[in-house]
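Each structure below is given as structure tokens.
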Structure P
Amino acid sequence: MKRDRSSRVDRFGYSSIELLTVLALSAIVIGGMVVSYGTLVRSQPQVASVVEVPLANSRLTNFYGTSSSSYKDTPVAPSYGSLARAEMLREQFYHDVLSATAVYCLPRNNDNTWKPAYISYDPEVDDELDTPQKFREHIIRVAGVSASLYLDFRNPGVTSTALATNASIFILSFSAQAKKMRVQAIYDIDVIRFSTGGTQPLGFHASVKRFTDPYPLPTNTTYNLVPAGHYSVFYPPANPAARVATDFAKDGFTPLFVTFERHTRLAQRESTAIDRFKLAAERPFYFIWWPDPAARHLGEQANTAAASLPQQAYNHMAGRTSFMFTVPMFPTL
């Protein structure tokens with residue numbers, strides 16, 4: 001007579017050996033999940049803390065239009081709150097560039113204290129402003145801008161002078177005012193090193209600020225642009241054991257931009273450091289880099305490009321930020 005095994009299981013249940021086997025397998029699976037989860041948690045960036053950066057009141061006002069001490073509180077990298085603000089500012093930057101007639105990048109080592117809405121320009125008298133250097137010369141001549149505010153800079157490696165740690169991007173647009181160039185927006189990039197220690201945090205305060213027309217719009221052409229968006233982040237030294245400036249001397253964020261000139265300029269041979277950037281087929285353009293709030297630090301990155309190549313000046317920036325822009329000098333042409 002054939003026995004019904006299913007009825008036997010229903011009647012007597014599982015044996016002790018079967019239960020122990022199931023429990024052992026469950027323990028192995030759960031243990032593996034716990035280990036995997038712990039590994040994932042440890043590999044994730046920690047939640048950003050906030051550090052009080054000793055920015056002077058004059059600098060706060062210049063950056064943000066207010067001297068409120070709350071602006072000294074800066075998220076420590078990596079900061080995903082700052083990253084969200086950076087993404088919004090990036091979209092605005094693209095929007096500004098799309099409607100621009102000219103974009104001029106000027107390096108500087110001090111704060112940008114000049115933010116005009118209009119710049120005098122007479123096409124019958126003034127030179128053609130086809131390079132950032134000519135734009136700098138023009139504003140020094142017609143607007144009385146100090147020659148020390150923006151540096152006379154062509155590209156990295158041209159001189160032995162250390163690269164500027166800050167920059168201003170002037171975005172010009174169409175103007176309805178005769179003999180006036182309209183400044184649609186200015187983007188200031190500032191990377192400030194704090195290395196004295198003591199009560200100061202060690203690291204870099206990095207920020208990008210946008211300045212544009214105030215609201216309501218003034219009826220004259222002599223007003224200045226006002227703050228209209230920013231993000232900031234504080235990068236600790238790449239060396240977690242850093243205690244003095246020499247412990248993170250190779251940390252940094254330069255160059256902030258490079259300029260590719262038209263290849264037709266090769267008709268005039270200059271130094272290798274200059275000629276290697278004469279690659280633009282039609283119109284000159286920039287590579288521009290912003291600090292990335294998702295990066296942990298601004299530590300040194302390897303760059304093995306040959307000195308004869310333009311990459312030798314900027315290849316290392318790929319390891320420091322994902323905020324890179326390719327911007328034509330004259331977008332509407």
Structure Q
Amino acid sequence: MEPSPPALTLTAAIDALASPYAMEDFSALTGASSLVVDLRDTAPAADGEAAQRAQMTLAQLACPTIAIAQPSQANGSHAWSALFDVCLEDETDLATLDHNIRANPQASLAMVQLLRHSRGLSIHDGLTAESLVYSTLQSGPEFATWLRDRKRPSVSAAANEPAVIVIRDAETVHVTLNRPERHNAFSAEMRDAFAEVLQVIDADASIRSVVLRGAGASFCSGGDLAEFGTLPDPATAHVIRSTRNPARLLARCADRVRCEVHGACAGAGAELPAFTSNVRAHRDATFWLPEVSMGLVPGAGGTVSLPRRIGAQRTNYLALSGRRINSEQALQWGLVDELSN
């Protein structure tokens with residue numbers, strides 16, 4: 001792994017960002033993987049024309065921006081800490097972030113830009129933006145490289161049981177993702193069945209509560225990798241996501257849904273539960289976002305649901321670093337609401 005890029009001081013960063021050439025100097029197009037600024041032991045910069053121009057440019061850079069700040073600064077006491085895409089407390093993860101961003105600079109840029117521009121959008125508009133960005137990347141070189149180099153998983157024979165099991169008990173509906181042999185990989189069949197169930201729940205006010213679970217060893221291991229790259233074109237994929245999007249439906253009935261997760265919660269397995277009003281995680285649950293490493297961004301609603309729970313900076317951190325967090329970390333961040341044994 002290459003050494004991480006040198007961090008600029010805040011003073012040096014302001015000078016660089018105030019330059020009329022800043023957009024060229026810090027761009028994936030010209031080889032700049034990211035902008036890293038060390039805010040530790042630095043008092044908040046005084047207001048001034050250069051600082052104001054630098055802040056405007058910082059929000060527009062064509063590369064991810066990373067701040068290193070003390071814990072108290074990362075919580076907002078430093079005037080600049082909230083302006084970056086990712087905020088780290090030390091350099092521990094800096095090399096990993098830089099390596100991953102260099103490996104997929106287009107997806108990394110798309111990820112942070114999507115979260116920058118999604119602030120304040122409605123859930124519907126945020127999901128539309130996510131789908132459009134996802135489709136753009138589906139036609140890009142990084143996803144093509146991932147498709148070419150991956151070890152294609154075997155396609156399982158059609159199971160005799162449904163991909164989603166629904167049981168109603170009076171006013172409560174129990175919904176179970178049911179592909180345990182594939183750790184409930186979120187296939188097109190499962191997506192469509194889940195969307196159909198959510199349509200019924202949304203329309204039926206007599207359903208007072210919903211419990212969502214996954215069968216087998218994991219809640220959901222993310223999208224079914226065997227199906228990636230099988231749709232005819234990215235435009236058709238966008239139309240499908242716009243029509244049969246479980247995230248949009250789940251958000252509409254979120255106040256009635258409790259999600260119980262365990263084992264692997266990757267991609268969709270982390271993104272969809274975050275829409276619900278209550279997430280209960282077994283202590284063995286592990287959460288991560290693999291999509292940027294595939295040349296994509298989260299596509300099951302995660303760029304909308306996760307920032308609402310853990311903030312944009314932590315969402316970007318998970319997506320760009322690929323790090324896995326355990327249930328206790330997820331509880332501390334607010335990704336889940338309670339733990340179970």
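Observations on the model:
- Among P, Q, structure where helix-only ellipticity at 222 nm (-39500 (n - 2.57) for each DSSP H run of 4 or more, over all residues; to 500) as derived comes to -7500: P
- Structure (P, Q) behind the derived value 19.7, 56 of Rg and Dmax of the Cα atoms in Å, for residues 179-314 alone: P
- If Cα extents along the principal axes in Å is computed and equals 63, 40, 33, the structure in P, Q: Q
- Answer label among P, Q for the case where mean count of other Cβ atoms within 10 Å over residues 83-90, calculated from the coordinates, equals 20.9: Q
None of the figures in this text is laboratory data; all of them are computed from the coordinates on show. Predicted model only: the values in this text are computed from it and were never measured. Cβ atoms are built from the backbone, for glycine too; each structure is taken alone.
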